[in-house]
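Once you scroll down, you'll see the structures, which are given as structure tokens.
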Structure P
Amino acid sequence: MTPLLTLEEVDTYYGAIHILQKVSLHVNEGELVCLLGGNACGKSTTLKTALGMVSPKVGKITFAGEDVTKKSTSVRVKMGIAVVPENRRLFGPMTVLENLKIGAYVRGEADPADLERIFELFPKLKDRQSQLAGTLSGGEQQMVAVGRALMSRPRLLLMDEPSMGLSPRLVEQSFEMIAGLHAQGISMLIVEQNANMALSVADRGYVLQTGRIVLEGAASELAGHEELRRAYLGR
């Protein structure tokens, strides 16, 4: 089976600073893969590289069997990659409904059926569709950010630190939501510092350390890995 997304031996730089070093990973259709690691290890840069916001100096990126290494972010989005960015980055002065409709811009106008599907996933948003996004709670803003991404009908959903800025209770709710999306067959690559929660919902995982992949395997295997437990799982 050809993976949906592949990064092969990718080296990414910010100016003269070498951020990603020979990073290789893949996400299969319908799979939930997590990328774990501490602060400033290159996790978000990996997502930006996959999305085309940062160009690798060396290496190859394929999506749906096509080489997209030199393709723009807009082309990749039209091909079916969507992102839920770190800190959600909603348009605060706009309503929930307006934020959701923005997610459908790659397909033209928002399809009412897609909006209804988002409201079925997140019933709270239907009640708050006229409310300004900036006035929502952190958990509700996360729902809007995910809903906005899903409005483009993506083949792959990238999520950057979905637990960031949320209380422990909302973190649990956020990962319950992620597990629910996965159960519907949505392919996902999640960047996350909370290794316990990420591994509890993922099929496979990678561990990034100072720009290099140092561990990879099934989520259950990584959860039981002694070095990973000491470094990231607090045991």
Structure Q
Amino acid sequence: MKKVVASIEDYLKPTATIDCDNQLIREKAWNLTKGTNDTAAKAKNLFYWVRDEIEYNPLVPLEIFENYRASETVKRREGFCVEKAAVLAALARAAGIPARLHFADIRNHLVSSRLLEIMGTNLFSYHGYTELYISEKWVKATPAFDLKMCRQNRITPVDFDGQHHALLHSHNSDGKLHIEYVKDHGHRLDVPVEEILAAWMQHYGVAAQERLNRLLREENTSKK
């Protein structure tokens, strides 16, 4: 059940995964926003750092709670959409900008064959992005795909001006159908880890989890 949020102040407080009180998060937020009092400008600086300095990587262990904590993702410097959205929310809260998470099911019509083999579908359940409270309204921002990845894969990068919604584009740089939003799950104060894992189990099943874990083990072995 979603928590009933009493006021906008709740979106400035630390939570289990959006640990905006963490020293690393606070220092990073300060360094990225110092020199300006404009909320939109601050949000823009935070967005681009998360988008490009934290590499998008969907092939990570999904069941480990610590992986969703914003400070841990900043240390790893990689993560998938939910993890990166949590980082942006944590940095925003640390900078005094109310922030929350939003979730939706999307179809990626250009998903890689490697990921398609693991998931068994092009449906990404509980894709996560961030909502920032700027000029008395919630503005959506998706920092998932870093610019390097976009350039390598002909993906239209998401740009953010701190004022208008910035979601994944429907078509790629070549005009091919890319992202389709198919179901909205609403916003949350924190990452609803158990809710997300339950939805993923429903959509992908145990077999997909086993394929992903096997791949991760193989990659770890090859690095040794």
Identify the structure, out of P, Q, from whose coordinates FRET efficiency 1/(1 + (r/R0)^6) of positions 79 and 119 (r between Cβ atoms, R0 = 30 Å, to 0.05) was calculated to give 0.70. P
Of the structures labelled P, Q, which one yields 2.2 when distance in nm of label points 7 Å out along Cα→Cβ at positions 87 and 199 is computed from its coordinates? Q
Distance in nm of label points 7 Å out along Cα→Cβ at positions 143 and 175 derived as 3.4 - corresponding label from P, Q: Q
Compute distance in nm of label points 7 Å out along Cα→Cβ at positions 111 and 191 for each of P, Q and report the one that scores greatest. P
To test your reading of the models, identify which of P, Q gives 24 for relative contact order in percent (Cα under 8 Å, 6 or more apart) when calculated. Q
With distance in nm of label points 7 Å out along Cα→Cβ at positions 23 and 183 derived from the coordinates and found to be 3.1, which of P, Q does the value describe? P
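Assign the value -13000, calculated as helix-only ellipticity at 222 nm (-39500 (n - 2.57) for each DSSP H run of 4 or more, over all residues; to 500), to the correct structure from P, Q. Before the final figure, lay out each step's value.
Working: P: -9500; Q: -13000.
The read-out was computed on structure Q.
Here mean count of other Cβ atoms within 10 Å over residues 7-14 was calculated and came to 17.9; which of the structures P, Q was it taken from? Write down the numbers at each step before the final one.
Details: P: 17.9; Q: 13.8.
Value 17.9 for mean count of other Cβ atoms within 10 Å over residues 7-14 corresponds to P out of P, Q.
Can you tell which of P, Q yields 17.9 when mean count of other Cβ atoms within 10 Å over residues 63-70 is derived from it? If you can, show how the numbers build up before the last one.
Working: P: 14.9; Q: 17.9.
The read-out was computed on structure Q.
Every number here is computed from the coordinates shown, using simple stated rules; none is lab data. The structure displayed is predicted, hence computed values, not measured ones. Cβ atoms are built from the backbone, for glycine too; each structure is taken alone.
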